[in-house]
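Each structure below appears as structure tokens.
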Structure P
Amino acid sequence: MSAPPTSWISIEGQTALVTGGSRGIGRAVCLTLAKAGAFIAVNYRSDTEGASATLDLILEQGGQGTLEPFDVSDPAAVDGGVSNILAERGGVDILVNNAGIARDGLIGRMKESDWHAVIDTNLAGAFHLCRTVSKTMIRNRKGRIINIASTAGEAGNAGQANYSAAKAGLIGFTKALARELAPRNVLVNSVSPGIISGGMSEQLTEDQLAAIRMHVPLRRTGTREDVAAAVLFLCSGMSDYITGQVIRVNGGLYM
């Protein structure tokens, strides 16, 4: 059986907006999509140094991109940022909703401000982006939207009621939007990472990580590149008949 055509994997000339692109999974997604030929709009809220480093890495590997700072939880800022990209590029072909924060705490001690901050960024932020970006995708009758969820949104996580609720909501949002936009050839999917090296897992001790690995059938944590590869698959021609799905990148932690 021959390998699939490289054109199925290439996203040459497409414009991808990646939120939370200054570090972690977001940076890996930016680099992976840029390597496959996309122009990357690297979104970030406040980490200018990290976002600039992401863009430098894109350029060093021969890719193209720009910085697009705005707060995804602010609808007006989202509209302004997307307008900038549309003016420069004429459209957005790929949207990766990756921006996310954590404000962990047991429910009895969780502040309302911590609840709202996580919901506003992790869930409402995706809503703001999709509401704005989907308009041009519908007009062009093509587009890919990938929402970065989490195993916490599928299995729950003690001390992360806000984060788990936001990610669970993101999965439901993905499925509803997939049904809504499919007639316009806009595909909407979710990637749900498990325990990934770096990023938010840096808050865990080595003993905590070792204990978690014992529950992962592959007996290891994942990499940011593992997640980015799944995102690229969903952006490419290899996934033309896939929408409304949750692609789990978790080593078997949750099935």
Structure Q
Amino acid sequence: MTAIGILGVAGRMGRAIGSVATGLGATIAGGIGRDGGGPGEHADLATLAAAADVLVDFTAPDALAAHLDAAVAAGTAIVIGTTGLAPAHHALIDDAAAKIPLIQTFNTSLGVNLLRGLVEEAARRLGTDWDIDIVEMHHRDKLDTPSGTALLLGASAASGRGGALADLSRFDRMQQGPHPRDEGGIYYASLRGGSVAGDHMVIFAGDGERIELGHRAESRAIFAKGAVRAALWLAEAGRPAGRYTMADVLGLK
């Protein structure tokens, strides 16, 4: 069976992956926690990378460079689910993808990845006179705003409109004073509270009607199952080096 090494083994997602892996046909090679030394944890990244067929990383952006270096040195595939990545992190991922197979995604849920396709199609078929707002809510401890998934959905909407995410996104809805909308702009709103695993709603608002496309995560288990599925897909024999997505894993392209 495919052996998965968990980066961030003591975190919420690390624990969730550990709880579902066996039932999906994988084993746990071990993990690395923030402080090290816990049950099932390896002493260092190199040892874990060598012991695993695939690494799964749901940690923090500042840890990514070291994780990629270890994966490349060991020739081990890696699934990256860390959010809050900057352009410099994506450059590191691109460099690593020239040497090993990897998946970088802000959301491993099957439902969310299907939702992306629906959002893109709606944005393609509706004119720019339809306003687009993306509303998301997560637990009180989530650090990045808006969520990576909200940005994924925004990217799908931007693609449907034939534009770039950076050009169409608007994040300034909390400023004082009037808020004239930019035609074709994609606006975001973020809520934080409680233990919410992740709620996302994409609202297409036209004159006299609106379309609401949404997804609610009731448990982190859905993300853990998706991450394990991605790891199993990466570990398939003969998978060449490259940067893949959940759409590849799910056969949605």
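What follows draws every value from the coordinates through simple rules; no lab data is involved. Everything numeric in this text was worked out from a predicted model, so none of it was measured.
Observations, loosely collected:
- Test item: relative contact order in percent (Cα under 8 Å, 6 or more apart) calculated as 20, pick one of P, Q: P
- Structure from which -10500 was derived, helix-only ellipticity at 222 nm (-39500 (n - 2.57) for each DSSP H run of 4 or more, over all residues; to 500), options P, Q: Q
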